[in-house]
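Each reported figure results from applying straightforward, stated rules to the coordinates on display, with no laboratory input. Model, not experiment: these values are computed from the prediction. Cβ atoms are built from the backbone, for glycine too; each structure is taken alone.
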Structure P
Amino acid sequence: MPEFKELNDNTALAQQLQATEAGPVVLINVFTVDAGEEEALVNAWKHDADFMREQPGYISTQMHKGVGGSPTFVNYAVWEDVESFRNAFQNPEFQNRIAQYPSSAVASPHLFTKMTVPGHCVG
């Protein structure tokens, strides 16, 4: 089972799961793992992604790996809204799947919403 570490100490994922903002929302999950356990991390993540893909409100996901031999991974997943992600994340089947991650894995999940920044980002 991975260790969970908050991405932002001032706003825990548990607090975000109570939010009611309209979607879509984006889950950013930063993973680190010891060298030699990278394949196990990717296999565990794929197993989770297979489950999440079947859940109501799921839109898409993409995994990224750090370059230059970095053992850091970033998962980017889009959900219709916080409620859909919360229901999938708190599903007992998903919670059981988390135990399949390598013991050296550290996960830092956090939810975001898209911003409008004039001249750069559209809402």
Structure Q
Amino acid sequence: MVNQYLPILLFFGVAGGLAATIIIASALLAKRKPDAEKCAPYECGFEPLSQKTGKFDIRFYLIALLFIVFDLEIAFLFPWAISLKSLGWPGFLSMLLFLTTLTVGFIYEWKKGALEWS
């Protein structure tokens, strides 16, 4: 049984060793003399308009959260579409319920004006 997991352990060992080598090499070889331009604040080439501790608009987080939700929806659709024949009608109806729930949530957000950026 251990022989079956040996290639996986070898892979993790090589990946971990390579990652450690790259991190150590970059720490040893990197320049540590930042100039004034490198330490200057950066915001699209302009001086920042507000402090770093300024508040973000809540709509930014809402848009980001909606992106993640719909990105995960797409991630669920691919395996579902591949195994649809073996799932049959129960699998189809469960995905239909999932998509309906997401669509109702999206329409609710749209009607509330949460997707409008002004």
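Suppose you compute mean count of other Cβ atoms within 10 Å over residues 70-77 for every structure in P, Q: which one lands on 11.2? Computing mean count of other Cβ atoms within 10 Å over residues 70-77 on every structure in P, Q gives 11.2 only for Q.
When Rg/Rh (Cα atoms, Kirkwood Rh) is calculated for each of P, Q, the greatest value falls to Q. The greatest value of mean count of other Cβ atoms within 10 Å over residues 22-29 among structures P, Q is that of P.
Starting from the value 12.4: which structure in P, Q was mean count of other Cβ atoms within 10 Å over residues 6-13 calculated from? Checking each candidate, the match is P. Work out which structure the value 2.7 belongs to, where distance in nm of label points 7 Å out along Cα→Cβ at positions 14 and 30 was derived from one of P, Q. For distance in nm of label points 7 Å out along Cα→Cβ at positions 14 and 30, the value 2.7 is produced by structure Q. For helix-only ellipticity at 222 nm (-39500 (n - 2.57) for each DSSP H run of 4 or more, over all residues; to 500), the calculated result is -8000, so let me know which of P, Q that is. Checking each candidate, the match is P.
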